[in-house]
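Input: structures, listed below.
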Structure P
Amino acid sequence: MSEIDMGAKPFFLDGEAQRWVLDILNSMSLEQKCGQVFCPMGFSSDTETLRHLTKEIGVGGLMYRADAAERIQKTHRKLQELSEIPLLLAANTEAGGDGLAWEGTSFGKPMAVAATDDPENGYRMGLTACSEGAALGLNWSFAPIVDINYDFHNPITNVRTFGNDPEKVLAFASQYLKGADESGVAVAIKHFPGDGVDERDQHILTSVNSFSTEEWDKTYGYVYKNLIDQGAKTVMVGHIAQPAYVKAQNENASREERLRPASLSPELLGGLLRKKLGFNGLISTDATPMVGFTSAMKRSEAIPQAIAAGCDMILFNKSLEEDYRYLLDGVKNGRVSEERLDEAVLRILATKASLNLHKKKKEGTLVPGKESLRIVGCKEHKTWAKKVADKSVTLVRDEQKLLPLSPKKYKRVYLNVIQKDMNPENDYVQKWKGKLEKEGFEVTVRNRSVSISVEDFADPSRMTEEKGRLMHEMYRSVAEMKADYDLYIYICNMENASNNTTLRLNWNVCFGLGDDAPWFSAEIPVLMISTAYPFHLFDVPMIKTYINSYSGNEIFIDATIDKIMGRSAFTGVSPVDALCGKDYI
């Protein structure tokens, strides 16, 4: 087995804790060791299902999506009671306690926190997310995200990152780490070797970090090395290739090996992460059902290869039982050495001991009592979140001197909310309409669910009353349009999500008339507010007043309304180039 110093960073185990780790490891069968490296997604609180996971498979961890706080806490407690070895219980607490509990504090996306330009808010973010999670039994946070947003086309990074400056990413991630440590929760810095260079999404292919070794060292390497030195306990490895470093570690690497995802690459795991960066802690894959992993090789080969290459834990499954058999077979046929499996299990156990899970197991305190739920969504955390919203909303530009708004000057507002749900009665649309009306504006909502096709012109019976109104809107004169409206407001709620290829704006237009797009920007004032994707100016350079709010939740909406009405000053500092490197925007 490779040398692992359990007394060193990030474990810092004393003699008693090290003996616990070795005693457990030496008592485990091959089957139990194979089970320990899996961290599946939790879908059920059924006792028999949980018994199967903890007794028959013997998983090392689980992750549940957000649910009711009390229900999650009960499920976590049941799991820890059933499991002989304490479990790592994880969640995507990237942006607050709402990553695990519906009632948890929605603190703000990482980019919003970075836009406050105050790393103290990174600490508050980590403390809020992890202390609320810990109240439910969480001990492993799949955060902070330390990807760097270099390519604005990337549909998955953007507001999930702290921006495009490595120094800022490090400053805020370091503070998140501090807040997590104070909550007794291990972080998983992700997604090594770094997302945000490629415009594509690793959920649907193996994406590529195409930086040279020198570029990588100054950016991603700089961030990872510093966080490792600060004691980050775990690293989550993405399904992202890094060809330059594979070549540097192995000059004879084939093209296939250079483009292999880091989660399956011995050069990136053993050579770069372990040796060059000196990481001694736990390495986890990102979710293995992602296409960036599944398309790299047959799953029967990929599951054992992930462990053989240097990962210690496998996150999520297509079929847990099948993956378990693949790994067990891989050890028996020599694809994974027993020494490498032992090393993986030892790091898992040492991580658990570094969180004092072995002591908490004896004390019966792995999951706090029901009274601990008081911290979930507590007043102090919500107050911090409101301050983040107030400080983060960013006025990218106001070249027409439109702000602050006044219903005396711009009484009649045409509101167009662009999001996946095109129903004008959607709660989110109506929320914005109601808040603007409360300010004294008369608001007309664009019905984006109605569009006109060529067939509608050919067959008059298809021309409904709603389509008729849209037809009139498309063909009416500029003078009539200006007589009806004083101000046009776009709310772009295009949230990033897994398995996307793009987040670009798409318009409901017919025959090039641009009816839904801002064709009228030279005729009446236009304001665009983006509540998610911060790069919409790339598609609407004609809009002269543009705001990035980074989040569409209630407190960010209220903060934005306060600012456009002049009750609060804009103080947000953009963590990215909102003009996308285009000096002509």
Structure Q
Amino acid sequence: MDRKLAAILSADVAGFSRLAALDEEGTVRILDQCRGGIDELVSKHGGRIFGSAGDGFVAEFSSAVQAVRCSVEIQRHLFSLSGDIPPDRRLEFRIGVNLGDVVVAGGDLLGDGVNIAARVQEMAAPSGICITASVREHLDGKVPFALINLGERSLKNIPRPVLIFGVDWQQEKSVGGNVAYAAPLARNGKDQPSIVVMPFDNLSSLSDEYFVDGVVEEITAALSRIRNFFVIARQSAFTYKGRFVDVREVGRELGVNYVVEGTVRRGGDRLRISVQLVDAETRTQCWSDRCEGAIEDMFEFQDRIAAQVAGAIHPAIRDAEIELAKRKPPTSLRAYDLVMRAYPNLWGRRKDTNNKAIELLRQAIAVDPPYGRAHALLAWCHASNASYLWTEEPERELENARAAVEAAGSISDDPTALTAAGAAMSICGDQERATTLIEKALALDPNNAWAWARLGWLAIYKDEATRATEHFQRAMTLSPRDPLTFNMRLGMAFSLAMEGSHSEAIAIAQEVVNTYPDVSWCYRHLAAWSAISGDLKTARWAAQKLLAAEPGFTIEWYRALPWFQNIPHWQDEMAEGLRQAGLPER
């Protein structure tokens, strides 16, 4: 029986069965493309493929260094091929490398040396590389990759624990003063940020483990529907279950920008879940929250937690991306960065910030003309100019909004763009089309707080006050710290006023005025509702504040807003209240 020492590279595709079930012929075609490049790379590094089955292969090398270099080149090659492939259809290989004694059987190799390589490959994350300590010993000074100690691991059918290292092939260390390669963290589409929900720590008994895992699965599913960022599949995240890992290591191994971590604790008949969102590169906390619920409502609680966490993480990631864009020098800004810079100015608080958003969005469109989200958000800004009467030509701004929606093109897979376009069309008076767009957004992302808020305004424009209240309440529950909270609160006040609860509406309007004194359009509502309720002192004070901020405001312009067309009785009531408050007719 012949034996020899060999470096064994074992690889297979993560989630191949799922990919084949989605599109068998397309997946096999992509696999064939990948294999052609892999064969060349193995040969180039002095290796030989001696076994292949289904989506995997096994290769031998006479050098551990060459085996690792080949592994890295394979992952780089696959990374370069993935750009035009939808994220959920990409083939991501796991690779394991071991150096050991093997049995030669004709053209085949057998024994523990091969088996360990296969088991180590199973430890790797998708697009990851893991190696054994026997390989690690030969790499010092010979490869420019960071090697991360993952500790000793027990491998199936291997009698002794094996020390495993991860190869951080995405970030090369400096060798000879040069950095040869630096792969970016995985972003998809228009530079989407990416996120992984890690297994939560169970601080209670083992009997609660199924519930803890269920919470993570529900949160992952809820985030996957958002589409504003790319979410790593649960199967990949759960390879980290039961071991401590640094978020920066997770970020590099999975190619993610953000990591969700959490704990679950049972106390008597109550469950407490703590969740935090962490920037994978800087390790800083972007957001955290704690939720409690009764054990008897465990599964309803699980669904509610998933919705709340997804709803809150959405704006938290958006805020983090905004700050990142702000730190970039103007010369390096791309369309995505320009849209991120526009976001804080989008929310209808002041004319000057709204116009700044328009300028940034136009720059984004100049960089990337087909960028649907930029066009849709531009439509929202033009519609805001008209709705808040920040222009002397509101009809022209409405026309600009309609044109921007048409220029957005196909936005059917982007809930944010659909919401922005729907909001713009509702202000333009086309409630039917607006409803279609907003409902599509919610079908894609049921936890989109902005979409629920806009559905609330649509209900107001359709004279459905009770439904409006429900929609605004859901929006605020999903995202209680949202930058649009003031808008949601005012929507709630508007729906209450329409139902005759003017005192409650006035209380909310006063709260918003005190918290956001620069939201000038709130004074319109406060003036009208106060006058209707007989409080002319407050009504006239609010009218004076409104004219100080918007000296060109007239009741005639306000009545002409197209979203009033389905609620003429409310249009008349608001106009009469504004007259009593002392605002000019024209």
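Just so you know, all these numbers are worked out from the coordinates, no wet-lab data involved. This is a predicted model, so every value here is computed, not measured. Cβ atoms are built from the backbone, for glycine too; each structure is taken alone.
For which of P, Q does P(r) over Cα pairs in 10 Å bins from 0, in percent, calculated from the coordinates, equal 3, 15, 22, 21, 16, 11, 7, 4, 1, 0, 0?
Q
Going by mean projected area of the Cα convex hull in nm², for residues 278-541 alone, which of structures P, Q comes out largest?
Values: P: 23.8; Q: 16.0.
Greatest value across P, Q: structure P.
Where does the value -16000 come from, among P, Q, when helix-only ellipticity at 222 nm (-39500 (n - 2.57) for each DSSP H run of 4 or more, over all residues; to 500) is the thing being computed?
Source structure for this number: Q.
Suppose you compute mean count of other Cβ atoms within 10 Å over residues 198-205 for every structure in P, Q: which one lands on 16.8?
Of the structures listed, the value fits Q.
Given 2.6 as the derived value for distance in nm of label points 7 Å out along Cα→Cβ at positions 502 and 566, which of the supplied structures P, Q does it correspond to?
Answer for the origin of the read-out: Q.
Comparing structures P, Q by relative contact order in percent (Cα under 8 Å, 6 or more apart), which one has the largest value?
Greatest value across P, Q: structure P.
Quick check for you: by mean count of other Cβ atoms within 10 Å over residues 374-381, which of P, Q is greatest?
Checked P, Q; max of mean count of other Cβ atoms within 10 Å over residues 374-381 sits with Q.
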